[in-house]
Structure 1
Amino acid sequence: MSSHILLSDIKFIKSNIENKFSQDFSYIFDSSYDVPKTNVFLLLKYQDYFINLLDYTRYFKTKEEHFFLSYDSLLSSYMIELNVTLTEYGIEIHISGISTKIVEICSLFIEFLFKNKDADRSSLVLFKIKNNLIREKFAQSYKRLFQKLKSLFIEDYSMSEDMLNDISKIENSSNDTNSNLEDKIINNIVNSDNFRCEIYVIGNILLEEAECIKNIVNSKSNISFNTKNGLIACEEFVDSYDVSNNACGLFFPTNKTTDLKNKVISSFIVNSVSEIFFDQLRTNEEFGYVVSANTYKILDQEFIYFVVQSERDVKDIKDRIFKFIEFTKKYLKEMKEEEFLNRKEAIRDHFSESHKNLSSYSNFLYTKGICGLNGLKYKEEIVQYIENMKLNEVIDSKMLEKCIVISTKRKK
């Protein structure tokens, strides 16, 4: 293993290579950015991921930190970046940098990931996790609304306060008990045959090198995420530790991620009224400090949301947002054709915007891929839906008919 990169290691492939897609492997060759770099995304999915999220977070973040301590100079000399993130989709490992060194680092990290016990680093990582969870627990009121929404749509999702309770149990246990428990957890993660890995290799790299990365991880079984149903048109509450502000949000489920026609309609609605929502409530009425309307996604479900954080009573906030929803329906119904065409052009420009570099382009393809979309065709397809969209389709969509209301309640 060379400890530094040589000029001969930097090779740019100009010839086009055919892309390859399968259930758990996507290879996308790119030579348009004139850089000999590759982005690798490994998405590990465990069957009990959300049930034991704290264990997975502790294990994989410990491994990441230990790997950096061991190989930081090598990563720097190879110009390779590595990041481990625990997302709602699973454990995301992102490795990016010079193409000729990417396979070596992928192999090194995966081997490192599934061996060695890092108990000496584990307590430090647990401390960092605890601090992050405390920040989530005591976040601004409106941010707590989105945490609650995730708990409604992701099976076994844990709120930050629940995970903090689990950490307290670990801290209050004896060292011997913790050690035995950690051994059991590590054994379950390392030796589990109940996971699969989705692999995305995007950049200026040969197919055979990409397939080397594919062969590093053994996919042994499939896993599926379950979402909780029957939660439309309901009201939920979430504890808030913000002593100054309340918050309320209306979340309208609009479409599945792969439903591009309705995605275009929801984007059009947000483009039409988000600035008006802010101007009315924040600028003119000074009704709330945080006033936001946008789209939001959890796994394969997308929403339009209207959220306000304010010193006012929760009921007043909720009533004011509902009043704006009625305004929105009337506004769309009375929209002139000229404004409709101008807003269509605005969202077409938004979805057609070019990516500035390979990193941005790779992230775009990866995030579309894990949602079941073909990123290579996405812009073309969604622009076609925009071109074909009619104003009466927006008015008749009934996207703003049913919602989930989430409000904060002060925790004393």
Structure 2
Amino acid sequence: MAMSLVTIVILLTSTAAAAYDLSFLASGCDIRGTFVDDLTGLNPTVSYCLGRAFAKKLGPYKTILLGRDPRTHGEVLTKSFCSGFLDENSLATTPSSHVKITGLATTPSVFHSCLTGFVDGGVMITASHLPKDRNGLKIFTKDGPLSVKERDDLLKEAGRIMDDCDLDGTHIGEGIENVNFMSVYVSFLVDFVNERVGEKGLAGLKILVNSGGGSGYFLVDVLEQCGADVSSSINLSPNGSFPKGPPNPENKKMVKETIEACEREKNVDLAIMLDTDGDRVGFITPSSTGEYVPLNRNRFVAVMTAILANSRPEGEETAYVVTDSVTSTGLEKFVNGLPGMRMIRFKKGYMNVINEAKRLCKEEGKAAELAIETSGHSAFRANNWMDDGTYSAVVVVCELAKRGGRVNDMIAGLEEASFEEELR
């Protein structure tokens, strides 16, 4: 692809001499804050310094990819991070470091760019389901997302850079290449579907996608290439103003809107709801009485586990599913009743369950195959522990294509509480 030289100018104003404390931007294992013009939140100055800090962490001669969700301030944060990354390498006299920008993207696709060796590091500019005035960064290497310690170290280094560098000047970054990595990720998912059900193996299925104005709209392209009818899909145009609220498959309004769309269209075999950056998913499915009902929370975990159990050859060693702490006793009974499956609860937080699954494999020799939360986060060992709502969506669609019927038929034995509400 042709290289385009882009000049990015960031004006940084000097302030107090004390080192900047950016720890307030820590959120889980991510970086998140309110987009503001001053240093009380996340702004282009902070993003620039984070870019320089990440360049120091990766070292010389490295390439990174940046993607973003549709938030209106995502582009300026992307450009300022790129400028910092390239400036740091220029200051360190280490040429050949390189930045690729893919524009609108999903978090899983950015991680995928690292796993495939396309780049050395990936940065997704997103605040997921948070309000439109928030933004953030999810940062990856080939080893996965930055750990909490790595994230904290990055924030500390960025704070030192803000204190030490000449903040009263102009910083210029050059050598940014615009790429379309989302097309690569679409091909990855299409190939996955073709391997499971054959080319055009989704023909005859009517799938409704509700991406809520977020980055997950590309999933309709995957499903359509594989033969599905996606004509009933809604909210596919990216809109960072989020007029209906940020996409969130747990949100009751998004669930209600999706059910109503299914009822209008009729004969929808499955509806898929994605969050803003495509790493969480929820479903709507027809019930045995003809109503459309949510397939989320404990039902979501049960379906993904049942599909995993169906895919394992008879006689294989016990497979473990690590869930968050709010799963029900009925779910535990269901999972443990599946052939060769066992459920392990762990503390809430999608990276907590993923890291525990990895630990079980490495330290205890257990075949942990799935880390999953009731919130819609899910990561399969077979998919390099990538937290990916779009991957889980095509897993479910492929199972539906193979089995026929309704998705919730797979969890007919799940004992459910008469009332369920999670307080946060």
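No lab work stands behind these numbers, since they all come straight from the coordinates. Because the structure is predicted, anything quoted here is derived from the model rather than measured. Cβ atoms are built from the backbone, for glycine too; each structure is taken alone.
Calculating distance in nm of label points 7 Å out along Cα→Cβ at positions 127 and 271 for structures 1, 2 picks out 1 as the one with the greatest value.
Here mean count of other Cβ atoms within 10 Å over residues 47-54 is compared for structures 1, 2. The highest value is that of 2.
Work out which structure the value 3.1 belongs to, where distance in nm of label points 7 Å out along Cα→Cβ at positions 31 and 351 was derived from one of 1, 2. Attributed to the structure labelled 1. Could you figure out which one of 1, 2 the value 21 for relative contact order in percent (Cα under 8 Å, 6 or more apart) was computed from? Only structure 1 yields this read-out. Cα Rg over 2.2 N^0.38 Å was computed and gave 1.10; which structure, 1, 2, did it come from? It was calculated from structure 1. Structures 1, 2 were shown, and helix-only ellipticity at 222 nm (-39500 (n - 2.57) for each DSSP H run of 4 or more, over all residues; to 500) at -11000 was computed from 2.
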